[in-house]
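S.K.: In the part that follows, the structures are each spelled out as structure tokens.
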Structure 1
Amino acid sequence: MPVAAAVAEALGAPLDALVVRKLGVPGHEELAMGAIASGGIRVLNERVLASLCLSPAAVERVASLELAEVERRELQYRGVRPFPDVRGKTVIVVDDGAATGATIRAAVAVLRRSGAGRIVAAAPVASPEAAAQLAQEADAFVCVICPEDFAAVGQWYEDFSPTQDSEVQTSLRASSAQ
């Protein structure tokens with residue numbers, strides 16, 4: 001949300017939250033085996049899954065836990081306010097970075113299903129592999145840096161602490177007040 005809020009402010013564009021959760025590999029939660037979003041949208045990282053010996057039941061357990069968190073956050077951020085009508089509109093979906101690209105891919109899938117006219121995915125940093133995939137899935141992918149030595153999104157930030165619900169709510173209120 002901090003990155004998206006800065007982009008929205010710079011562009012004078014409205015800001016909203018599309019809640020997506022990474023499906024972390026059990027025991028290695030920072031590695032995304034996929035992502036999940038509201039409405040049952042699920043994106044799996046087949047390359048990561050092929051390298052693991054995870055049962056479908058293990059994937060389902062992680063997905064179930066993360067879907068519950070998606071629903072909790074949607075209620076926290078949106079309350080009863082409906083998802084914005086994006087039909088025919090250009091939407092910029094912003095993430096803090098893309099290691100595997102799974103979370104942005106899930107967001108793109110939600111927006112496609114919602115009828116967005118053009119989807120621009122954006123991140124300050126991405127692995128070359130994620131950047132290539134996102135450039136194919138979104139109508140455009142904008143990234144500041146795609147370093148060959150990419151190891152993790154957090155390595156490119158001075159402060160990569162988790163964003164608190166209160167920070168998201170403050171950003172959304174500030175945007176809607178404009």
Structure 2
Amino acid sequence: MVTRTEAEQAVLTLLGYLEDDPQREGLAKTPQRVIDSWDELFAGYNLKAADLLDSTFNGEGYDGIVLLRDIEFHSTCEHHLQPFNGRAHIAYIPVERIVGISKLARIIDLHARRLQNQERITKGIADDLEKHLAPLGAAVIIEASHGCMRCRGVKKQNSVMTTSAMRGVFFERPEARQELMQLIQARPL
């Protein structure tokens with residue numbers, strides 16, 4: 001594992017690639033600020049799904065769709081180290097146990113706060129819901145705008161990538177998937 005000092009030196013080296021004087025006043029503390037920022041942006045490496053999803057409650061017979069929609073997130077593309085951000089919709093149909101809604105938002109951060117691609121985030125969240133909640137169905141839909149598409153390369157400012165993972169009844173039964181999509185498209189409060 002690389003030490004913090006080594007990481008700061010690596011940032012200084014990269015600044016030297018861009019600037020004639022990477023030690024000038026405006027850049028003097030940039031290596032420390034970058035590493036502080038990365039500690040926050042990539043905090044997902046220090047989290048485990050079990051810590052979030054193994055704390056459940058009696059569902060008291062509830063057997064409908066549980067959906068948390070329009071959850072904003074920010075991540076970093078592993079290919080270009082460019083940001084991407086958007087919103088996620090997470091749903092499940094409980095069997096006996098439910099999970100607190102904040103845990104659904106936190107499971108997104110667990111996956112998004114790592115070097116990522118959108119497909120892996122989507123699949124990872126669905127896998128975690130299946131493993132830890134054992135629901136009748138689990139669904140994850142993510143819509144995101146990618147910095148690598150907006151500010152470099154093809155420079156498509158308004159493009160939005162959508163990924164989905166449907167498990168259990170959301171995959172097997174079109175009527176369950178249709179009900180989910182209607183709930184996602186419902187008007188915001």
Structure 3
Amino acid sequence: MFDGCRILDLSDEKGFLASKILGDFGADVIKIEKPGGDPARNIGPFYKGIEDPRKSLFWFATNTSKRGITLNIEASEGQEIFKELVKTADIIIESSKPGYMDSIGLGFAELKKTKPDIILASTTGFGQSGPYSQYETTDIIGTSMGGPARIPGALGTAPVRMGRHHRGKHDCRHNGQAGT
């Protein structure tokens with residue numbers, strides 16, 4: 001469905017699934033990681049329980065159907081390379097704080113100078129403007145504030161992520177207590 005469409009993925013875990021699905025449907029997705037690797041590589045669970053950024057099952061599950069490069073978009077050389085990639089792209093997915101891309105000279109107005117028909121999808125927890133726009137968030141905060149996290153949970157317990165297994169009482173992270 002998306003054959004011939006190129007997507008540049010600058011997102012964090014808030015945008016991984018969107019670009020993964022587009023890649024699954026045939027888009028050429030290029031995941032751009034900052035030097036040192038994406039912090040999401042440290043999100044568990046980990047293969048065989050070994051905490052290592054190269055063994056993050058979360059990373060593997062949400063970044064299939066993508067190619068990857070390392071690029072420092074805060075450096076002028078990295079920005080020039082990124083703009084060259086933009087010339088070949090159709091869509092950019094990013095999830096930085098509102099204003100960040102503008103602050104490094106890669107905001108929507110600047111990207112449109114590089115490629116007038118570029119589509120920029122900015123995934124943030126609370127939008128681009130408004131009272132919460134600068135707040136950090138995760139998927140569980142969004143589903144908790146909106147109510148859906150209560151659906152799979154039990155009264156009197158912490159909210160549960162949607163679409164994921166619930167960690168049981170034997171998980172060492174449950175309620176901050178050691179597992180049994």
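Read the figures in this text as sums done on the coordinates, not as results from a lab. This structure is a prediction, so every number in the text was calculated from the model and none was measured. Cβ atoms are built from the backbone, for glycine too; each structure is taken alone.
S.K.: Who wins on distance in nm of label points 7 Å out along Cα→Cβ at positions 75 and 147 among 1, 2, 3, i.e. which is largest?
M.R.: Details: 1: 4.0; 2: 1.5; 3: 4.9.
Checked 1, 2, 3; max of distance in nm of label points 7 Å out along Cα→Cβ at positions 75 and 147 sits with 3.
S.K.: Sticking with this structure for a sec: Looking at FRET efficiency 1/(1 + (r/R0)^6) of positions 51 and 107 (r between Cβ atoms, R0 = 25 Å, to 0.05), point out which structure of 1, 2, 3 has the largest value.
M.R.: Looking at the calculated values, the largest one is 2.
S.K.: Determine which structure produced the value 3.1 for distance in nm of label points 7 Å out along Cα→Cβ at positions 35 and 91, calculated from the coordinates; the candidates are 1, 2, 3.
M.R.: Corresponding structure: 3.
S.K.: For structures 1, 2, 3, which has the highest computed value of mean projected area of the Cα convex hull in nm²?
M.R.: 2
S.K.: Computing FRET efficiency 1/(1 + (r/R0)^6) of positions 11 and 67 (r between Cβ atoms, R0 = 35 Å, to 0.05) gives 1.00 for which of 1, 2, 3? Before the final figure, lay out each step's value.
M.R.: Values: 1: 0.65; 2: 0.30; 3: 1.00.
Only one of 1, 2, 3 returns 1.00 for FRET efficiency 1/(1 + (r/R0)^6) of positions 11 and 67 (r between Cβ atoms, R0 = 35 Å, to 0.05), namely 3.
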